[in-house]
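Alright, structures below, take your time with them.
Nothing in this text is a laboratory measurement; each read-out follows from the coordinates by a stated rule. These numbers were taken from a predicted model, which means no experiment stands behind them. Cβ atoms are built from the backbone, for glycine too; each structure is taken alone.
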Structure I
Amino acid sequence: MLRKVLHLSSLTALAQSLAACRGAAHVAREAPVSGYEVVASWPHDPDAFTQGLLYRDGALYESTGLVGRSSVRVVELETGRVVRQHDVPAPLFAEGLALVEGRLHQLTWQSERGFVYDAATLQPAGEFAYTGEGWGLTDDGTSLIMSDGSAMLRFLDPATHATQRTVTVTDAGRPVERLNELEYVRGEVWANVWLTDSIVRIDPVTGRVTGWVDLAGLLAPGERTGEEDVLNGIAYDAAGDRLLVTGKLWPRLFHIRVLPP
């Protein structure tokens, strides 16, 4: 498995191999595949290495990665302006983000440390530990749901962060690896598949894939930098029934509508 990079300087070296890796990252699919249409788009910080994205009560929250550039922030959706930001100190590499009962929970990549913040102020409100790598994070209203780059999802108690259960994500009986940023959408877990332009839709009880969303071509080729600017970031606005997506180092954030398979 191609691993994530720790430093911005690694991005240039990685860029040459990304095209080949993307080509090798296709997953055998049995579940139906949907396309998309763009409803609207807005500016996004092109220096934001997006690791986690969520929309709640009119606010867009984002977790950004890279050593020395990691943060948790509140962003104005229509302008991309950072309204509030808390920096995560080096050598930590921030990852997934979830919001439960007024508290933001943020993972880090290889440090086995997570952080809790007050969602209104972004002031630190605690830490927690877990084993292995941290990639994506979301919640279903009862549990935090965490990915670690494998085909496994962990369900965690939001108060203690203890593992409640795990499930392996499969399509046609085969595990779907590289599950990354997560979002809970209408009773399903939606996950970016690292190094692809695909989102996978997952039954959280069985782990079975119910469908795929192919977002190829969403970001115009001229807006790509070639430095690991892959699709990563799913936020669901439940009140407005809007699906928002972006990517690492992307200059745009999109409101999309998923089309029938």
Structure II
Amino acid sequence: MTFRRHAHPGDAADPPLEPDPLLELSGITAAYGRIQVLHGVDLVVPEGSVFALLGPNGAGKTTTLRVAAGLHEPSGGVVLLGGHKVNGARPEDLARRGLCTVPEGRGVFPNLTVRENLQMATFTGVPLERIETVAYDRFPRLGERRHQLTGTMSGGEQQMLAMARALATDPALLLLDELSMGLAPLVVEELYRIVAELAETGVSILVVEQFARTVLGVADRAAIMVNGRVTRVGAPADLEEELSAHYLGASE
């Protein structure tokens, strides 16, 4: 079950519509034990867009992503996916609804080959042959390394594999946590080019980043998070003054 809205012939003559919200977080609070981390987070990711959640370490970005993915239960507020409340839903249930996560650290199995890692995605019911076809078309380098142990590949190649495995579920919404972490600038540029291509196919993307400039080139909207609160939301160009190297540690 996904939540994309498709255009129909003849729609071009109609006034453009604002995209429907695909993911909505409203008044989200969250804690780890007695430590409150999120303090009333409001966030809206429209259909067919790239939304960047930016902020320094410890701002609450990853916790926000974990709440959206069903990996951390909020203590308050509402999570909506495609207009449906999904508080308490298991991650596998959200995956069936079209939400998929690429966690920080990539989450691949280093002692398995590329092909065996992709085989792990067949739990969704998609045949391995189809998963491999999509993965190798999108990431030709993975096809060249299909029999290689994942732990012997570069960090960028492992990140490609993590994304390829996520795309095997044909997601409507992709959550990316620190895609650029530990990777060379040229590799990051290549990965975000792929993110932009995915968005053009209709996949909505919420990406968490500490280093703002690596994602703003492809983002449609961005939010700044500080101390567990969203302090500003807008178009990337409107946030430039606040996205300084001193504030976010953005790379030159």
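Given a computed value of -2000 for helix-only ellipticity at 222 nm (-39500 (n - 2.57) for each DSSP H run of 4 or more, over all residues; to 500), which structure among I, II does it belong to? Of the structures listed, the value fits I.
From I, II, which structure was relative contact order in percent (Cα under 8 Å, 6 or more apart) = 26 calculated on? The read-out comes from structure II.
Each of I, II could give log10 I(q)/I(0) by the Debye sum over Cα atoms at q = 0.08, 0.11, 0.15 Å⁻¹, but the derived value -0.31, -0.59, -1.10 comes from II.
Work out the source of 3.7 here, i.e. which of I, II gives that when distance in nm of label points 7 Å out along Cα→Cβ at positions 56 and 200 is computed. Answer by label: II.
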